[in-house]
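Below, each structure is written out as structure tokens.
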Structure P
């Protein structure tokens, strides 16, 4: 565990007390500034400010779960929301409909941006801030939790001269971060790399990054068409969310361009189903897609309150452990402490499923095999499923069975 991580841990419990003490003695501006600063320090991903009968409830999302840090009185509620809306260049006079905004890193003196969204509720305006990832963290695929065979498979897909590599999963599963890491591997002086994003989440030297603007009808489709006329080698499309983007992206992958993108799908085989729903011909899917990465983020057992135990028989059965060897197997769990908000977990890692489009998979796609048939073919080719990857993390003492059940049954 790094010294900076230990420093971040000690801040988590102290944050609640620190903010509560300041509420009565400082104005909205210093309080908001401190909240943002501390949220970055403990590596929160979101700040939720929800109005209720008592005032404004402030929560931070850390390791995927929300934690209460403060209840602001009604007298401060409008001042705090107005302060944040001003920082995000939003209309503070308009409280009747949802607004989107952006707080630049220059405003908060951080090297990361903040996306802001506000909207009306029966108790007043609520606001959610998305803290953009730290560009210095998770820029290498080796940091993500991929198993060795999966890492090798992803690198093989990326090294192909053309075609699509997709990262799929629900919101907040780390898809964009994975694609950025793939882009970092492809970025070089001999290649023209372009991204089309909404919004640009991470700035990368040497890459031409484009932010779409739907208000002026400059969306993914328009941007993608324009970029394809500009001699690109690598294109990263923030998300494939409609048939037209899917068709153009797949065709680009067939014409000598490496296309990286994300998509909402439950697993690797479901991605093929999404393309089918978008009416992309099976031949184009089979010939263009090089690999599909499904992922989830799973919490890691806290090192500060970590304890070990031997699995019982049902655990052995679920994890594929021989019960006769249970006494020599040590699983881990956290008892809960101040460092982890008494959850027993601190930090997250990824679990993955990597499908490379080899000849058997290609034939199955061409013959329009079902989701279950595609999965069966992939497993015969040696693909580790998401559930198998999660179970291995439990056997390795990284996470718990309870966390695996939470993640794999939540979607």
Structure Q
């Protein structure tokens, strides 16, 4: 990276600006891959996606194809999906269960523990060739927190729990929805591309400033359906409608009073009368298990949590796990899953999936609006970033104490961590 600043932070002015070239420069994306994605804990998947020995999912993480799986002892493993012979992807199926993965190119095969199991014509290799030297490579570090599996390509990285810092509080609120503490990914993946820089989706994912204008259609839908959206009094769990706050290591959250309802504790008319008794039963179970105060925290607030750099947990009308991988400076691939309590009844599960699709689905109320907004931002920046080089992100800087969810303290937390890593000395090769 050259000497030009990409983030200007002047608390005395006060002023905070982000250089728009960070959204369009291919050289910056290449630096991000080495200085951000290669050194941070990056989300791979949820333990519930691979349940039995041999279960696997293939996906791309940090630009690398991986096999996310269970080995013969049912331990979670993450192998790099590349044959040790000539490099072809060993597993080309999106998911399944297998005792053996065989490379279609020359037939080298690997067992579910990653060991090289078979080599056609092995006798023709020299005596120095040992199959034990050529097992599938693994990510250097793989750790789990409350069922969420992360990898890290930096062998000396801090432990995952230390890295998560204050984000653990909000992940725990998600897990508390389940009586057994076990959440599961519901079958099915949303996957789509956005013609925009990946950092724009980070901003959008916990930016409540855009809610009233960008999502006015959805708000009118709720209002017309009879959902009360009365602004709560200060002191009702959270100030005003909610707060935005940094959580350490670039993680941040908007923590809001919930008016949208959710299948874990608050009924609203759009769910239909048949769902009301079940949702009331869930609320009673939360109170009995957690106590009034904790149950209210779980049920009456919702949160959009960003785990730096590219994991978003949207715990609102449904529980959505969203991650996104940069493909180019102006393109990303988004993957999203619904998450719910393992014990959930069919009625509650149906409400959850309906909420997941209605708001966050590719054809829902929110996602098409957000995609259009992000692609409009990208188009505007690409055409004008030389003449208009800075984006302003100073909302709320003069306020003492807590910042509202419509302020930008939490966005600035992401950008400060990004800037810190981008300015860090590059790792020595090896």
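Where a number appears in this text, it was derived from the coordinates with a stated rule and is not lab data. It should be emphasised that the depicted structure is a prediction, and the values quoted were computed from it without experimental measurement. Cβ atoms are built from the backbone, for glycine too; each structure is taken alone.
Quick check for you: by FRET efficiency 1/(1 + (r/R0)^6) of positions 206 and 246 (r between Cβ atoms, R0 = 30 Å, to 0.05), which of P, Q is greatest?
Across P, Q, FRET efficiency 1/(1 + (r/R0)^6) of positions 206 and 246 (r between Cβ atoms, R0 = 30 Å, to 0.05) peaks for Q.
Given a value of 13 for relative contact order in percent (Cα under 8 Å, 6 or more apart), point me to the structure among P, Q it was derived from.
Considering all the candidates, the number was obtained from P.
Of the structures labelled P, Q, which one yields 0.20 when FRET efficiency 1/(1 + (r/R0)^6) of positions 102 and 158 (r between Cβ atoms, R0 = 30 Å, to 0.05) is computed from its coordinates?
Traced to structure Q.
Who wins on FRET efficiency 1/(1 + (r/R0)^6) of positions 62 and 350 (r between Cβ atoms, R0 = 35 Å, to 0.05) among P, Q, i.e. which is largest?
P
With FRET efficiency 1/(1 + (r/R0)^6) of positions 70 and 318 (r between Cβ atoms, R0 = 30 Å, to 0.05) computed per structure, which member of P, Q shows the largest figure?
Between P, Q, the highest calculated value is found for Q.
For structures P, Q, which has the highest computed value of distance in nm of label points 7 Å out along Cα→Cβ at positions 174 and 190?
Across P, Q, distance in nm of label points 7 Å out along Cα→Cβ at positions 174 and 190 peaks for P.
Work out which structure the value -11500 belongs to, where helix-only ellipticity at 222 nm (-39500 (n - 2.57) for each DSSP H run of 4 or more, over all residues; to 500) was derived from one of P, Q. Please list the in-between numbers first.
Values: P: -11500; Q: -7500.
For helix-only ellipticity at 222 nm (-39500 (n - 2.57) for each DSSP H run of 4 or more, over all residues; to 500), the value -11500 is produced by structure P.
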